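Student: Before anything else, here is the set of structures, which you'll find just below.
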Structure I
């Protein structure tokens, strides 16, 4: 068992179940998940976190994964000083954090996410792990390696029930396993170059590429633009994100995205963030 004494305001539910990660399930003992072959259950304990299944030697790994090295309270305060609308978005769910997730898992998960919902994405990801991942015990499986997935054909992946996405997954795995799209190369490139390299994978457009940049490569400036973010930008930030977000636009996006899903109407009615009146 690993105890992280100070979670720095992180809240598990809005962080683990907000559409950025797909291998966490809430149970009676906390949130159960698998990250890079580590099967754990995480729960709040006062101001900190208890991670069952982790050891003290894993402390640095989990602190990085959970982004505990970033001073989110200070960042939220910075956002609030710069924009009343952004302050309202942060205040609605201040415990959200952008996780540092494994690159290849994020790439596959967001290929699967296209024209899909969170429940179905989770189901496909779990079937992928059960079919091609290493068993970890207790009915849990590691995420497949690029090599394991690259050996498949789209027809081999019929068990996923992922439709046309299967071919995209195979292409992604083959390019990563073959070195045409390597994590090291992506980390070395400027953001625009990394985005362009990701988009050489079949089925990866700007939105999926930016999800991979943000969630899988910690490019905090990347802003995935889905339907909710486009609506939020139109309604709340028609002149673009405020200057206080510079270099952390992707983190601001997570607060805005959550606020938009909870508060903006699904129709075309124009609304304003509660208790706000402009940047």
Structure II
């Protein structure tokens, strides 16, 4: 039996980083988001090779899937015009246009509706013989398990990219501007682009950033935090985000003003209503 020896170091901000000697655990420990990508002598993003793309997509396909139904599709984007448009639609983020590759993970039940129709599940004879409803649009239950399929596959792609020396960043804003994104990607009813990754060679080494863990794990039952626990949460988050957080609670206030009450979050909520109608075929 191999024993892993855990050693502790600190990153450039002084936060502890554990190294176990286990390749997968160390990748997870040291991974951080990449928002700036290396460029070549012609000032173009350093390309992700065919071999790297194939390995990452294969890793994504190996993710656990409910019933092995693979209720997601991956839209691979390398054309600059599409990356430029996505940068504009996803809350005006230039880093998207400067990435060499993007993967959009689409929660997808359209493929199953097509398959059901293809093999005759909607034919009157089949309905009469089986007693099954002649046609059912996917519901929120279908969405719940399909969404899990999609995000698990996306995280597999993140880990694979990191293992290959590439960096990545999740772009949750892909759900914004729903009508225009649906048109850009030709997304039919019963689909929703749940997440996007931009992937490429990091421009520089990225220090691992600690994540707040106070009040993260609950034993046996969920418990709302008491005042003492919330004080510990606030202190932990303020410490992690210094020098930006100089006053008690400043990080929480920052999240409230910059994210919770932001125009982009309002647009995201509006678009999610549109996407759910699209998912339900309405």
Structure III
């Protein structure tokens, strides 16, 4: 990158439209002109220590790097239809910050953005914190490592995702998801994983009421379950649980193994339940 823009303020419409091969350092995107789309259609741009407070700054951008920068709550819909972007040690605010992007990498970020990350493909997030509703709706091919998140309705309709060493506090997570694996993580929230297909939980702590119902090809490997009443209703499940399960209700098929189960409910089922349940010494 031969060109540099340092220490300037931009508030015009499309202020740096189609910028190419340039470093943008210590710049502010805010002001009375309230212009949108400051860096739309940019290519091979590196942003360092920049502050954004205007809408739609990085639409259709390609091969960009953003480091040590911030987008406040006024930076609505900041990064849409972009590709091959890397965001490091930055604060991402504003509703719908990331959408329909390809091959994005986020590392060391703090995210406060409802509806973050919808319909993205080949997304990597690590060492980050997130607060969001409807986080990563309908994404495909996602890798997450060391994420701490709080939200609602997360990871719904997502396909092909791996999560490791994370803390997830979110209700209604993984609904209608396909081919998701979560390992070495804490998952807290009610109604976990309903209608999922191919959900695998390995060495996880699961907390919350009525988890893992109506699932297909569900697997739990050496997990613990706390406050998990009415678990596994109408699910096809293969589960090995350490410790107690508060209650299990009408699992459809497969096998559930646990040290103890407070109550096994087999009544009022709308379908045949053939699931084998082994408790304590029966294991």
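Coordinate-derived values only; no laboratory data. Just so we're clear, the structure is a prediction, and the values are computed from it rather than from any experiment. Cβ atoms are built from the backbone, for glycine too; each structure is taken alone.
Student: Taking relative contact order in percent (Cα under 8 Å, 6 or more apart) as the criterion, which structure among I, II, III has the greatest value?
Tutor: Structure II gives the largest value of relative contact order in percent (Cα under 8 Å, 6 or more apart) among I, II, III.
Student: Work out which structure the value 17.2, 56 belongs to, where Rg and Dmax of the Cα atoms in Å, for residues 61-196 alone was derived from one of I, II, III.
Tutor: Working: I: 18.2, 53; II: 17.2, 56; III: 13.4, 39.
Only structure II yields this read-out.
Student: Starting from the value 3.3: which structure in I, II, III was distance in nm of label points 7 Å out along Cα→Cβ at positions 101 and 117 calculated from?
Tutor: II
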